[in-house]
Structure P
Amino acid sequence: MRQYQAYFAEFFATFALIFFGAGAVVMNAVTNGALGLLGIAFAHGFVLMCMVYATGHISGAHINPAVTAAMWVSKKIDSKKAVFYVISQLLGASVAGFMLLLLFPSAPANLGVPDLSDVSFMQGILIEAVLTFFLAFVIFNVAVDSRAPANVYGLAIGMVLVFDILFGGPMTGAAMNPARAFGPAIASGYWATQAVYWIGPLIGAVLAGLAYTHVLAEGKRR
């Protein structure tokens, strides 16, 4: 039963991130920029922070296939559980995308699908990799490491989304999460640069997981 609770937690937490995060992008479009980049960044950061606190004790609050991949590479989760986590995340993201489509049938801003702006495909991958590296780096060091200060992990993880979006948002949309790109894309049908948001985040998160496991983890420091 515990495993099913974890899958449901990943589903609902990812639904929330996409519904309110991508939803903020949609609302910014329909209100002629009323939220702005700062508002979009804080919408993502706050919802992730709340979902991490709400589900961290149930599933570990991955809420991101790239984070799950990093946990798997670092042997923090077994293969079967990792697969079901990713399925749960993508399902949650998809339901959120279709919920946004139901609310906004004209699909403004492609329902918040991240896209490249004045950067190449390879530059987009690099930007997403760097942004996701620091997201996963913080996750491992504040939520996985037993030496981390207590009860700050949700705030720290949420704030990474804020500063990552403030920097990368104008260039790539700063998804840092394949599910964040997938959910709105499957509902809107806009897939133009989807690969960027799988390749970049997976590379960045896995590198962060390996850096933690082999350099920073307890017992590795000299």
Structure Q
Amino acid sequence: MYWLKIMLDSFWPFVAAGLIFTVPLSLLSFALGLCLGFLTALARLYGGRVLSSVARFYVWVIRGTPLLVQLFLIFYGLPNLGIVLDAFPAALIGFTLNMGAYTSEILRAAISSISPGQWEAAFSIGMSWPQAMRRTILPQAARVATPPLANSFIGLVKDTSLAAAITVPELFQSAQRVAAATYEPLILYSEAALIYLMFSSVLSALQSRLEERLGKHLSPLEARR
């Protein structure tokens, strides 16, 4: 069948585009966004008036504007200021900034959920503030933050399709190119959607296993929360 041949011919090129561009873009954006989000969360919680205000403004702007608009501003807008970026770095910056704002709120809520008594207990045995944060607060906050962070990562994998709008040759743009050549958008976009679904399903399964492993290490009190 004609449509089956088109799908078979395009399947591996689509998967290759996903593995070469979509997956690395997702992983790098999430890792950098997580670091940025952690620093932003710390600024919101413990940074004083100035740093807290800067962090709050950053989160407000990023969460209040569409991701696609942010990508366009970075890739198409910054050249007006003399800053020219290739497509992949521009997408990486855009997704990192966007991810940082959302993960900062997740991490801020997770850190805030830890009982003040945990801080007091850490200080009572001679820990400094950084030691208390690293050894006592963060391990507990990580268990709280893992499910929403995993959901954010799965959402990021799907959102990378927006990078096609700034010419990153990832999975969705590969589908666009083949659809333009074959005039079969329904078949090819459906195939691209199935490949995104395949990626998301694998990540969802990994998320479930990670949550199960973390659940085994919860105290009875934490498990009831």
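General observations
- Taking distance in nm of label points 7 Å out along Cα→Cβ at positions 127 and 151 as the measure, the highest value among P, Q is held by P.
- Read-out Cα Rg over 2.2 N^0.38 Å, for residues 7-62 alone, computed value 1.22, structure in P, Q: P
- Among P, Q, structure where mean count of other Cβ atoms within 10 Å over residues 119-126 as derived comes to 16.2: P
- Distance in nm of label points 7 Å out along Cα→Cβ at positions 31 and 183 derived as 4.5 - corresponding label from P, Q: Q
- Parent structure of the calculated result 0.70, given that FRET efficiency 1/(1 + (r/R0)^6) of positions 39 and 87 (r between Cβ atoms, R0 = 30 Å, to 0.05) is the read-out and P, Q the choices: Q
- Given 21.0, 73 for Rg and Dmax of the Cα atoms in Å, calculated: source structure among P, Q: Q
Values quoted throughout were computed directly from the atomic coordinates according to the rules given, and no laboratory measurement underlies them. All values reported here derive from a predicted model rather than from experimental measurement. Cβ atoms are built from the backbone, for glycine too; each structure is taken alone.
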